[in-house]
Structure 1
Amino acid sequence: MSRTVKLKCLHRMCHNCLHYIFMQSLTDPHWMPPRCCTSDHIPLKHVANMFDANFKREWNRKYIRYCTKYRLYCPSRHCGEWIRPEEIRREGGRKHGRCSRCKIKICGSCSGKWHQQPECPRDPETAQLLEQARREARQRCYRCQGLAQLTYGHDHIVW
């Protein structure tokens, strides 16, 4: 008879089923994180002795990726590496990451390659703001990129 564990929901699950669920969670996002009949996660203490160190390392990496709210991936066609949260930085108010595999710098707004412009040209919120500014006859300051409206003459600017 297979050994079982008692889960928080008071159901029992055999080791074979636990093993299957945790193996599935590596390849199918539907199974991540493994749960019982409730929304509670199955505690890792129940499977700690079922898997080797390599499986645990890979599982923990997938779990962290699953739990990360803002996920960024390398846009290179031949890479696609996940950019871990600790690899994401801010530069001039913009988020960016660097792929640990191919070293490409990635824009945090559009997930494409890094842009040299002060803002991401593909960021929908920035595009919407600039379009509204254009309709209101506002222009951007060439130095600080702030929006300003010239009311008359060259020294009467409304911010």
Structure 2
Amino acid sequence: MEGGTVVTPESSEGRERIARLEGRVEDVRQDVERNERTFGPLPLAVERLQWTIDAINARLDKRDHEDDIRFEKLSRSFENQITACSSQVAKVAQAQQEWQESELARREKLAQTTRDRKVSDKTSRRAMWGLIGAAAVTGLLGLVTQLITALSG
């Protein structure tokens, strides 16, 4: 209906209109047939592409899950290694401290032994010089006694 007038299929205007519409329908039908030949495989290709994308996503999700598990295991392993390492460091520090203490005690004992030896050596030297002095005095007294006896007599 245009501008208040009624168009019927029997009128020339109605027939023209119907012919134009039928021509347009035929053009659209040909376009659809052409597109079906051109794009017919497209829906199948799109579906295959979607399957491939879904498979890739599933593999990525699985890989992410495996990576999370692997990361968790590595994290626990590192924590255990750090704990063990710090424990070993504490043992080494304790052993070093014990060694230093024993080395200090050994050095003190050595120093004491050296001091004792020096004192002993000093005492021995004094005793030796005392004996030599006593022997000399005794010898000298014996000599003086012989001289006095020889001169008196």
Structure 3
Amino acid sequence: MEWKLKSYEELSKEELYRIIKLRIDVFIVEQNCPYHELDHLDERAHHLFLSQEGEIAAYCRLFPSGTAYPEASIGRVIVRKEDRGKGYAQTLLDQALRFLEDERGEKRVKISAQNHLRSFYGSFGFKAISDVYMEDGIPHVDMIKTAETV
């Protein structure tokens, strides 16, 4: 089991394939949500993931400010179905925030969170900044974490 943080260019073809497969398995198939998974943002992201026995157990992508939003952002947060409940999501978010805030010096991090995960993200200091809205048939809420909520 190994946590990895890589730019798009550093990802191997196998890693990229497994990441995309996991995202499709969960976001499109499991959640029954047809949408365009490949959005041309992967090339501009850092990819944080837990590699476990050749599979991706947990994953997210990280953007500096001015990429997906004016603020830095975290997206495609995911834990493989069989690995949920093991604390990987907490470790994933801790590492993602540490990278953006400590290594990149970002002061604000924005996410578009599925509404049922609002309290999970709230435990990291994220605050809702929008009403609940539908995105791809799933209730979402915009949330932001600032240096003051650290």
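Throughout, read-outs are computed from the coordinates displayed, never taken from laboratory work. Keep in mind that this is a model prediction, so the values were computed, not measured. Cβ atoms are built from the backbone, for glycine too; each structure is taken alone.
For the set 1, 2, 3, ranking by FRET efficiency 1/(1 + (r/R0)^6) of positions 11 and 75 (r between Cβ atoms, R0 = 41 Å, to 0.05) places 3 highest.
Work out which structure the value 18.6 belongs to, where mean count of other Cβ atoms within 10 Å over residues 43-50 was derived from one of 1, 2, 3. It would help to have the intermediate numbers written out before the result.
Values: 1: 12.8; 2: 10.1; 3: 18.6.
Computed on structure 3.
Consider the structures 1, 2, 3: one of them gives -35000 for helix-only ellipticity at 222 nm (-39500 (n - 2.57) for each DSSP H run of 4 or more, over all residues; to 500) as calculated from the coordinates. Say which. Before the final figure, lay out the partial values.
On the way: 1: -8000; 2: -35000; 3: -5000.
This value belongs to structure 2.
One of 1, 2, 3 was used to compute Cα Rg over 2.2 N^0.38 Å, for residues 51-98 alone, and the result was 1.37. Which label is that? Traced to structure 1.
Here Cα Rg over 2.2 N^0.38 Å was derived from just one of the structures 1, 2, 3, and that gives 1.63; the source is 1. Looking at distance in nm of label points 7 Å out along Cα→Cβ at positions 107 and 131 for structures 1, 2, 3, the greatest value goes to 2.
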